[in-house]
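Listed next: structures, encoded as structure tokens.
Readers should treat all values here as calculations from the given coordinates under stated rules, not as data from a laboratory. Not measured: the values here are computed from a predicted model. Cβ atoms are built from the backbone, for glycine too; each structure is taken alone.
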Structure 1
Amino acid sequence: MAARPWVKRIRETKQLKVFNKAKSWAKPVGAAIKSFNNLSLGVAVVAEKEEKNANIVVVPGENAAPEYLYRDSYYGEVNVKTKPDFKADRLHGRAKPLMDADSNEIFFAVVFLPGKLKGATDGQKEVIVVHELIHACGFDEHDSAGVMASPMTEQDGGLIEIKDAKPMPPIRVGSQTRCKVKLLWSGEACQKE
């Protein structure tokens, strides 16, 4: 599965509303929203004040296999879980989209972040949040360059994807990521770079 679109009514807005329940990540999530929007991916993410109005909810994972209970009048209740290998004290995250059974499109996503992380910089956390937001917007793979590379290495308070790269932030995105996400959200094919 390489790319998954959001349902049409959300895709047409070209915007995803994000509610952050991971209060200890408030500063990195705020910075990640700005960084994400500077990547020109064809979709914007905006902070949402009401959880019930969000398209994406950011949740702190305090233990293995954290959960989030999604409630909706149309889709009902869905218990969203990560895999049991989720580490609450490791620098990573996990995006879990919910798919409409009829259209096979995303209608909601949860981003789980480590709730017991110690020693990570706000910059490193920002990189992780941007990475997971890109997954949540429908890009279900990794790239060889930029923020969607996996794994990344800690360096100078940031994260790098390849040897001799400058640590992120500032966030950079690979051409494969940019093209596929833009295609998902705008139908716009990329020009050869």
Structure 2
Amino acid sequence: MIIDFDELTGTQAYHLMTQTVIPRPVAWILTENESGNYNLAPFSFFTAVCSTPPILMFSVGKKPTGEIKDTRRNIERTKGFVLHIASLEQASDMTESSRTLDYGVSEVDHSKLALNRDWQKPLPRLDQCQVAMYCELHKVDEIGDNKQGVIYGEVKHMFVSDSIATHTDRLRIDVAKLNPIARLGGSEYAGLGSVITIPRPE
């Protein structure tokens, strides 16, 4: 089967891409609404792109109405956000936070999720996530016919739960204990399954 993407609609292309570019990590993003409460939403067009400085990127589409999504709106206003790596056990809460709510209605409050402010940053983190990164906005690019927002954030502080970290020659994360959720196509998600180790060539 050979598929010509020039013959596909945007929706058809999206479904093919999200079912084949797999698995994808999920950025569970917390931002501050204008009212002072918190927006929370997951994004799976997400990856790390640079280490000096440490830059992450994620891509934000628009609402069905064509409006800018709340996450992007908040980040462009406040210049900061918290990116969480959700575990598989948090799949239901993470998916629920993608529900479309009116602007200013907090997904954190709606889902009764607990917040933690122990790192004294401008934004709290989700208490139940084992990895959280406080990021400052680096830049926003627009791409595509619908002007999808590609948001670059510089990692300023990271929380890692002591329960998943060990110190040897460097800080190492136990991926089995983190058990990060992986996004597939449609309504499908996955865990890590088996983990293999293959040393890199000299």
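Values computed for the structure shown
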| quantity | calculated |
| --- | --- |
| Structure from which 22.8 was derived, mean count of other Cβ atoms within 10 Å over residues 24-31, options 1, 2 | 2 |
| Label whose coordinates, when helix-only ellipticity at 222 nm (-39500 (n - 2.57) for each DSSP H run of 4 or more, over all residues; to 500) is calculated, return -6500 (choices 1, 2) | 1 |
| When distance in nm of label points 7 Å out along Cα→Cβ at positions 48 and 136 is computed for each of 1, 2, the largest belongs to | 2 |
| Ranking 1, 2 by Rg/Rh (Cα atoms, Kirkwood Rh), the structure that comes out highest | 2 |
| For 136 (volume of the Cα convex hull per residue in Å³, for residues 64-167 alone, calculated) the corresponding structure among 1, 2 | 2 |
